Structure formats: structure tokens, C-alpha cells
1. Work out distance in nm of label points 7 Å out along Cα→Cβ at positions 24 and 200 for each of structures 1, 2, then name the structure with the largest result.
2. Quick check on the output: 14.6 is mean count of other Cβ atoms within 10 Å over residues 32-39, derived from one of 1, 2. Which one produced it?
3. Assuming -6500 is helix-only ellipticity at 222 nm (-39500 (n - 2.57) for each DSSP H run of 4 or more, over all residues; to 500) as calculated from a single structure, say which of 1, 2 it is.
4. Using percent of Cα pairs over 31 Å apart for the comparison, can you identify which of 1, 2 gives the largest number?
5. Looking just at relative contact order in percent (Cα under 8 Å, 6 or more apart), which of the labels 1, 2 belongs to the structure with the highest value?
Structure 1
């Protein structure tokens, strides 16, 4: 048996599982499908369950940063789900959106930057990928660092064909990280991005010397 504290033991792994074809429950902006699942444990026990999964798919997110000015670009946007959950639906967020058919996550990230903050990044660097809500959705997030010139960011942005009304905000790095510490923001993509920034702020110069995402 491997040491449970070793890096290999802490990696996600394939499961010994049978998953049925999806049974559609609802069609909408995101489809909802039901799956019958039979999982075989390492002890060879079988655990049967039924799971309803929201089909979100790949999402590209960007933390736009101007290293010369020491600022990031955040956005404010209304979210109905946040309003229902907490009553505070005017969220502070980072750039994020779906990876469309035929796009790579990096291509989607560049497009979403232009749509949501009005500028395309000069370069993108993939930081990490993650599954925000694995218990109920197949959403798979890809987080990028985007190099931008904040002087070109307009006061309003958003894709007209998606009924978006985003308000970009230029924020000093210290101010953004202080807000993270005060726990005033609840968007998961934003929190992950700022936590990454807090851990790697001193390495940003080295990171942008590496290969850019395509």
C-alpha cells in the first residue's frame, strides 16, 4: 500500500464504475441528466446510486493583470443563483465563460476577456484546472493569467448577444487580496484565482517568461 501522505496518493484517479447512458430530465441553458451509477470499492463492494447532473462542461476563466501598474481587472455582474442563495446577487467576479464547440480553453479565455472587459489579453498562461461542484455538475474550469493593459479597459462591457452587462473594475493587487482576506466576495472562480495570486505573487515575472497558452 502506498504512503497516504505521498504526492501520488493525493492524485485523482479513475474509478471502477459503471455509468448508464443519460436520461434527460430537463432542457435549458444547461441540460439536466439522470445517471444510474454502480461503483465498485477497493474492497469489491458494489454501491448503487442515482445521480442528477447539470451538464455545464468546460469553462475558461481569466485573472486579467497589468504587471506594470500592479492592478487586476475584476468585474461586477448580477447572478440570479447568488441572489437566491444570499440575497447579494451583485457579485464581484473574474472573466469566465463557456468553451464553445471548436474552441480550445485558451481561445475561449481570450474571447471572454474581450466580451467581458473590452480588451484582449496580450498573452495567456494556464495556471490550473478544477471541478467546482463535482457532486452535482460536470463543470470543468480552466484558469488562466491574462496580461492586459488596464488603461484600455472601458467602463462597461458585455456581449450584446448574451444579454450581459458587466462592469469592469481596475483594482490594485493589495486591495484585491485584502478583500479576499475580509471574505467579502463569494464567487468561487474569483476566490481560487486570488488565492493562487496570493501564493504566487512573487513568481509572476518568472511565470510570464514561460510558454504562453494557445
Structure 2
């Protein structure tokens, strides 16, 4: 199964993708993680992508698609995988359909209000060493921003600053939401309420996945 997680930035796609991988065994493939890794390594693709990321704009289709294709071509993705942050527009979705076209596809849209997104992301900091993510307000971290796991420095990503968050949301509503209509027409679109505790959202997603799996088994019988 190819599971595609949709939702605005800050909707919890990454966290839910990790939980899905743990429970169902589908490797989580984060477009953002792949891009940040390329940026950190200073690859030609990474340097091009950085300019768009820092502005809150979408990275060019050909750059991210090549990264995705390379990752899903690995053995651990043979029985399925979860995509977080890709596709982000209809053209990317059409390109994706040409890759692993034999995989059954399911789309889950994590619905969260813009106001919630701004609150979440403006408080989000990440460790420069182990990539552990913190909500500064909930974690109670004040002056000395150090990771509780490894002691690394906590920093705020450029694309998590308030002015960039608003631009990212504008891009999302203008481009990514068109995917809803695209996937609805294909009959593979599902939506869940992304507000509330992480475990509550995960239970909603699990219910959907289990239901989809049962329907698939019935069709094969």
C-alpha cells in the first residue's frame, strides 16, 4: 500500500507517519527530511532546494521527485510505504502515479485550522544534532535551548518563522488543496480531524487504515 498523508504544514504528518511505520510497518518517507538532508550535505539539488525552502515556496518537481524515486526504490518499501509532504500539487501526483503504479494508493488528509498551524510551528524547535523536535512552550524550555536527548543546540527552522508560516499556508491552500478534488475523483481520498492529542488523531487514522485494509481483502476474496 502506498499511503499518502496530506495536510497543511504543522498538521502532524511527520509524527503520524512515524506512528504508522511503527504499527503497520510502512516506512515513512518525508519529502522534507530528504530535502533537508540534501541541503545539509550541500548537494547541487540541496542548494537549489534551499532557496525555495527558506522562502516558504514549493521545491521544483523534478528535484524532489528524483529524491522520492531513489528512496522508494529500496527493498524496505517493497510491501508499502507512507509519503509525508509529497505530492504537494496535481502535477507531482501525476508524476507519482508513474512510479510503483502497481501499489494500491490511499490518501489521508489531516485537517487542521490555520490558527492551530501558526501556534504549533512558531513554537517548534529542532535539535541540530539528532533532529529531535520540541514544542518550546509545552517542553518548558526557556533561555538555554538544549536537546534533552543529546544536549545538542535547539534552533528554529527558517520556514517555521511566523512570516514564512503564513506564506507556506497560502501556498498550501493555493496548490496542495487542489489535490483533494483530484484524489476525490479517483475515489481514494479520506479525511480525518487533526485537532486534539497525538494519540487521538492516530486512533482516527488507524480506524481508516484498518477499514481500507478490510475492504481490500474483501475485494481479493
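FYI, it's all coordinate maths here, none of it is from the lab. What you see is a predicted model; the values in this text were computed from it and never measured. Cβ atoms are built from the backbone, for glycine too; each structure is taken alone.
1. Working: 1: 4.0; 2: 2.2.
Between 1, 2, the highest calculated value is found for 1.
2. On the way: 1: 14.6; 2: 18.8.
Corresponding structure: 1.
3. Checking each candidate, the match is 1.
4. Numbers: 1: 30; 2: 19.
Largest value of percent of Cα pairs over 31 Å apart: 1.
5. Values: 1: 19; 2: 27.
Sorting by relative contact order in percent (Cα under 8 Å, 6 or more apart) in descending order puts 2 first.
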